[in-house]
Each structure stands twice: as C-alpha cells, then as structure tokens.
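Multiple structures are listed underneath, in structure tokens.
Quick note: the coordinates plus some simple rules give every number you see, no bench work behind them. Treat the numbers as computed from the prediction; the structure is a model and nothing was measured.
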Structure P
Amino acid sequence: MNLTLDEIKDWAEFENLVASFFRLQYANYSCEIIHSGKGADGGKDILLIFELEDPLVYTTYERKWVVQCKFYNRDLRKSDLSNVNIPTLIHEYGANGYLLVTKKGVVNTLQTMFENLEKNCILGYEYRLWTGSVFLDFILSNRDIRNIIIERYFPKYYQSLK
C-alpha cells in the first residue's frame, strides 16, 4: 500500500495535516504557526512566522509565509486561484512569501504562473508550490515526524505498516 492523501477526508483535515507538519517540522525553531481553521479565509489558511537571529549584529528579525491549502480531487488550475491576488495577500500580512500546498498536482499554466512570480517579482517575495506528492515526500523524509504524522492522519497506511 502506498501513502496517498486520499485518506484525508476533507479540506479541514488537510489544513490540520499541513499545520501539524509545520508544528512538528519546526518544533526546534522559533516559529509561530497561526492556523485559521475556518472556511472562507481570503487565501490565508496558515501564517508561519519565523524569528531569526543575526548574531553578528545582535538582532532578530521576522520572516513570514502565507500558506494556502487547496484540497481538490484533481490537478489545480490557475482559475482555482482567481479570487486571490497573491502579491496583495503577501502585503496584507507583511509576509515575505507565499506557499501553496495542494492535495493533487497542478496544471502547467499554474506551474508557469508560480515560476514567473518567483522570477519576475521586483519586491523580492518568494513563491513556492508543493503538490501533494512533494508534500508527502517532505513528510516521509523526516524520520522524527513521519511516524507521528502517519499514525495521526493516515490510519489505513499506518496499519499496513504493522
């Protein structure tokens, strides 16, 4: 049996999975994770706020990421994001970047849009796209958290491992 996101039953559980991944992944970092957990959120499902230190000048600074989760049972299209102005969303939260996490994949036009945003942004914002398979690879590659995540969110797969 392969690990797939098909065990996740709805968008709320998917958002909880993504938020749990970040909580566990960055448990040893100074990172605040704000999960809205609500339906219509204007494009921000999770806000990651990293506090970073620069020991050479004895100062700390923040780096923020707006995270949007899309739970579609098909590849995501550019039109699925038509109600979200991503650069405006980054501005609204004073963020440095935007991360889209999808259940499935994305069509070429959406992939190209993200590549162009990353390449052509004159303000230096970061744009990242994690398809479902990329997200699962991140989960599986971290030994410290994968068993916790798998047991909590993927009970059928977890049972198949025993």
Structure Q
Amino acid sequence: MAEKNNAVRIATLAVSIALVCVFTMVVRIPLGTGYLNLCDVAIAFCAYTLGPVTALAAGAVGPAVADLAGGYAQWAAVSFIVHGIEGLVMALILRGMHRSSLAKFLAMVFCILIVPAGYYVLSGAFLVGFEAALADIPGNLIQSTAGALFGFVLSEAVIKAYPPVKSFAW
C-alpha cells in the first residue's frame, strides 16, 4: 500500500511541476525587467493542497523551466529560489498549524510578501540592480496576492469536490 501511495505522490509531484510551468507560460504580461504570470496560483494551490515537498519542488522547478523555455533564462535561478521558498513556507505554515483559518491567512501573507521581497533582493543584487528591481515590486505584489487568493479558492474547491486529494500530500 505504501508503494502505491508513493507512486501516486511522485506522479502528483510531476504533474504539479508541469502545472506550475504551464501557469507560468500561459499568461505573460511584460513587467519592467521580467514578466507577470499566474505561477503563484498553481504554487499556492500546491501548498494548500499537496504539502511542503510538492509545493517546494513545483514552486522551484516549474517557473524555472518556464523561464528557460520562454526566453527568460537569466531569471531561472531567481525564480527557482523565490518560488521554491514561497511554496515551502506556505505549506509548512499550513502543516504546522493544522490548516487552521489562521494558518491559511498567514500562508497568504507570506506568499504575498516572499515573492516581491525575494525578487527585489535577488534580482537587485544579481540581475538588474536595486533601482530597477524596486520598480517591479507593485507588479509582484499584484501577482502574489492574486496567486494566494485564487490558489486558496482553487484548493478549497478541489478538496470539496475530491476529498481524497489530501492523501496525495507529501
């Protein structure tokens, strides 16, 4: 039974990485130095629904692959770090606080803060300079806020429609 559960978790992990990659590539709105996308919706969904391992891996690998495949290769490492941390922190808060209402709220807050702060620090230090990175903060705040909210709504709908999805958490 455990082997079957692990196989399902691994398959879910692979699908989650692909889902985040697709959400990153489907809508790309140019921003001062990069682009806005829907990856945070999929990452938040993974964090709310599928646990820290899946949220970390999908959050890190999905956007990085999308950056590499979509002509933004210089952003891949930053996306890998920022979105991986985003997914992991959200999922750990939810797991540590037993998915309480407070945990869901705190996970949203951290999602909203990690993305703009992470991109500001990393892209400012390594890619575009801090002045240019500062200009991207409002767009990143919009992206992460929308992602946290829509990811939560999507997660709640999926859990309600298919409660066994919680057993896929890793």
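Which of P, Q yields 2, 10, 19, 24, 19, 13, 8, 4, 1, 0, 0 for P(r) over Cα pairs in 5 Å bins from 0, in percent, as computed?
Details: P: 2, 8, 16, 20, 20, 15, 10, 5, 2, 1, 0; Q: 2, 10, 19, 24, 19, 13, 8, 4, 1, 0, 0.
Only structure Q yields this read-out.
State the single structure among P, Q that was used to calculate helix-only ellipticity at 222 nm (-39500 (n - 2.57) for each DSSP H run of 4 or more, over all residues; to 500), giving -27500.
Numbers: P: -11500; Q: -27500.
Label of the source structure: Q.
Suppose you compute relative contact order in percent (Cα under 8 Å, 6 or more apart) for every structure in P, Q: which one lands on 22? The value was obtained from structure P.
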